[in-house]
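Alright, structures below, take your time with them.
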Structure P
Amino acid sequence: MPSPRQPEDLLEPVDLDLRLRELRLTLGQTCHVAGVSKMQLDYWTTKARIPTKGRKQRLYDMDAVETVMLIKQGKDKGLSLEAAIAAAERFKSRGG
């Protein structure tokens with residue numbers, strides 16, 4: 001006779017990477033995650049043409065959050081904003 005199934009036997013692995021890629025963060029949440037001010041994020045979003053979603057509130061998908069974080073890395077390493085944006089775009093295009 002087969003042993004009785006345990007509740008945990010009903011569970012399946014969670015694809016956390018896939019689920020996280022579906023997240024959308026607000027401007028404030030994106031600032032918190034990336035370590036930038038709202039003023040910086042507003043300006044960078046315009047200058048780097050970072051796509052956002054949402055009507056009443058700007059929402060950033062994980063690709064946009066990654067772009068912001070790459071730009072911040074460049075700025076932290078002494079690059080101008082333009083150079084940091086270009087570096088982020090090149091980094092992402094080569095599959096960084």
Structure Q
Amino acid sequence: MLEAIREWVDTGVKAKSAGREKFMAAVAMNALGMLIREAENPVDPHDAALSAELLEGRASLATPGLLPKLRATMLAKLANDSPKYASLAAAKARWLKG
């Protein structure tokens with residue numbers, strides 16, 4: 001359904017608009033694209049338990065496995081929100097190597 005709405009905004013609204021309306025249609029298409037990618041690859045960056053552990057000093061970046069987990073979560077969220085981000089591929093290559 002989101003893809004159908006995105007296609008309609010692209011061909012039915014943006015293509016027939018100018019100025020601010022065309023810009024706002026592009027913004028709407030970007031937001032719909034984010035929702036589509038999030039539905040295809042759900043990422044929940046909110047971890048209340050981990051936040052509490054970090055704030056209470058029971059966890060830190062020295063905690064085994066925490067930094068790779070944070071990096072993977074951040075990269076997945078960034079890929080959903082801004083897949084064309086210039087440094088995304090470089091960060092993936094550097095941070096996700098075996």
Structure R
Amino acid sequence: MRFYEALGFRILHGSANEAFTSFALGDSFLNLTSERHEPVRFWGRVIIYVSDVAAFYRKAKAHGIEPQFEPRDAPWNECYFHLTDPDGHELSFARPL
């Protein structure tokens with residue numbers, strides 16, 4: 001929970017002591033559960049649009065979160081970067097170019 005709160009997600013429902021928590025960031029939502037299913041395999045990534053990718057990258061770094069690479073422009077017309085949450089889920093923060 002501290003990971004997502006450090007990135008600016010706000011809690012809509014739940015808490016660190018509950019099995020289910022719902023967050024919001026702008027117009028995006030993220031639901032987390034403490035339920036685990038093994039084996040965990042790659043399932044894809046969450047893409048979250050933000051208004052300023054570079055500022056969001058700096059915010060992550062300021063909180064000790066290490067993105068996989070610096071923001072870059074993609075051939076599919078997005079500026080983006082990826083990071084991995086503490087449970088190994090890949091997140092992409094992006095904005096259309």
Starting from the value 1.00: which structure in P, Q, R was FRET efficiency 1/(1 + (r/R0)^6) of positions 7 and 71 (r between Cβ atoms, R0 = 41 Å, to 0.05) calculated from?
R
Thinking of P, Q, R, which structure, once Cα Rg over 2.2 N^0.38 Å is computed, gives back 1.45?
Q
Computing helix-only ellipticity at 222 nm (-39500 (n - 2.57) for each DSSP H run of 4 or more, over all residues; to 500) for each of P, Q, R, the value -19500 comes from structure Q
FRET efficiency 1/(1 + (r/R0)^6) of positions 31 and 55 (r between Cβ atoms, R0 = 25 Å, to 0.05) - highest-scoring structure of P, Q, R:
P
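A short reminder: the numbers here are calculations on the coordinates, not readings from a lab. None of these values were measured; they are calculated from a predicted model. Cβ atoms are built from the backbone, for glycine too; each structure is taken alone.
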